[in-house]
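Nothing in this text is a laboratory measurement; each read-out follows from the coordinates by a stated rule. Nothing here was measured: the structure is a model prediction, and the numbers come from that model. Cβ atoms are built from the backbone, for glycine too; each structure is taken alone.
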Structure 1
Amino acid sequence: MAAAAPEPERGTLDRVLRSYLVVSKRVVTSVAIAFLAIMVVVNGIEIVSRGLFGPSFVWVQEVSILSAMWIYFFAYSLIAKDEEYIRVDVLPTSASPALRFVINLFARLATIAFHATVFWVGIEAWRFLGLFRTSILDWPESLFVLPILIGAADILVTECIHLRRTFMRPGSA
């Protein structure tokens with residue numbers, strides 16, 4: 001008898017979810033690298049300008065802060081995709097497989113709840129800060145919240161994918 005083929009929905013869904021992780025990791029990496037390059041170039045221009053001519057560009061701080069926000073939240077998104085969180089594994093390592101599963105499940109649910117809260121607060125902050133403009137470049141203040149919203153949303157999706165995998169293989173926590 002031939003081996004049973006995987007259920008179409010489950011197989012297709014698994015491929016879609018894996019594709020999301022692969023594609024979103026590339027996008028997140030590219031955006032973080034682009035903002036790191038912007039930050040380096042802008043600050044390099046600032047350093048050279050100060051060293052050679054004396055004056056400072058007043059807009060460098062706003063661009064640097066915005067770039068740092070993108071770098072930070074997208075780097076955290078990469079950490080979530082690779083499941084490279086800082087954790088203490090003493091208890092889970094010595095626990096039974098069932099207890100390891102429960103610990104992993106609790107950690108996933110706590111992470112999802114936390115990032116859902118960050119996303120919700122980010123939406124409220126986006127709405128409020130949209131009323132204001134930055135003092136130098138006259139950009140909407142809500143731009144500083146955008147990487148938080150996108151990062152939290154991506155981490156939520158990523159963690160839900162990992163949670164699904166936890167239930168698909170309960171013994172492999």
Structure 2
Amino acid sequence: MAQTEHDTSGDCPAAVYLRQQPENLVVNGYRNWIAGLMHSDSRYWDAAWSAHAKLLGTVDGQIALDAMSSLVRQLGACATCPLRFYKPGAGHLCRDECLVLGMVSGAQHGDEDSLVQSAKLLTCSDRCIEIVDLASAYAAVLLGHSQKLSHIPLSVIVDIDRRSAFAAVQSSGSLH
């Protein structure tokens with residue numbers, strides 16, 4: 001991911017990255033929303049709502065969460081593979097979580113290349129514009145509350161895809 005302050009605790013880079021408030025909000029919002037759908041358990045949605053409302057207020061927290069839920073629903077309908085995620089609170093990042101971060105970061109930093117490439121790697125080309133719009137709407141609400149993610153350059157997005165493809169070849173041949 002993007003450069004973060006040097007960590008001397010021995011934690012993996014993802015754990016350090018997830019200590020940043022905006023990144024943690026995005027990743028755990030994504031994780032909780034999908035977990036709520038998979039397990040039909042509203043406790044996950046409540047956790048996502050609480051985190052968003054705490055940082056953005058009740059009105060904008062709901063607007064942001066509506067955008068996240070729409071993004072997840074659309075990704076679920078047109079993703080090239082089943083969406084992958086870690087359990088909420090995990091200190092690691094999977095490929096799909098990195099790509100969601102890439103979309104939100106790209107939208108916030110005006111980096112259309114990172115935004116679009118991340119969307120293309122997650123979804124079918126027919127729905128890519130819808131995914132970009134939904135990620136951008138979510139990113140805008142966060143940005144309106146000074147919740148700006150670190151910039152994730154296109155070269156990092158390309159590396160994430162390359163590493164995940166290599167890992168798939170080394171294992172079962174499937175990313176998910």
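Overview of values
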item	result
Structure with the greatest value (metric distance in nm of label points 7 Å out along Cα→Cβ at positions 16 and 64, set 1, 2)	1
Structure (1, 2) behind the derived value 1.9 of distance in nm of label points 7 Å out along Cα→Cβ at positions 32 and 96	2
Label whose coordinates, when Cα extents along the principal axes in Å is calculated, return 45, 42, 33 (choices 1, 2)	2
Comparison of 1, 2 - label where FRET efficiency 1/(1 + (r/R0)^6) of positions 40 and 136 (r between Cβ atoms, R0 = 30 Å, to 0.05) is highest	1
Which of 1, 2 yields -22500 [helix-only ellipticity at 222 nm (-39500 (n - 2.57) for each DSSP H run of 4 or more, over all residues; to 500), calculated]	2
With FRET efficiency 1/(1 + (r/R0)^6) of positions 24 and 48 (r between Cβ atoms, R0 = 25 Å, to 0.05) derived as 1.00, matching label from 1, 2	2
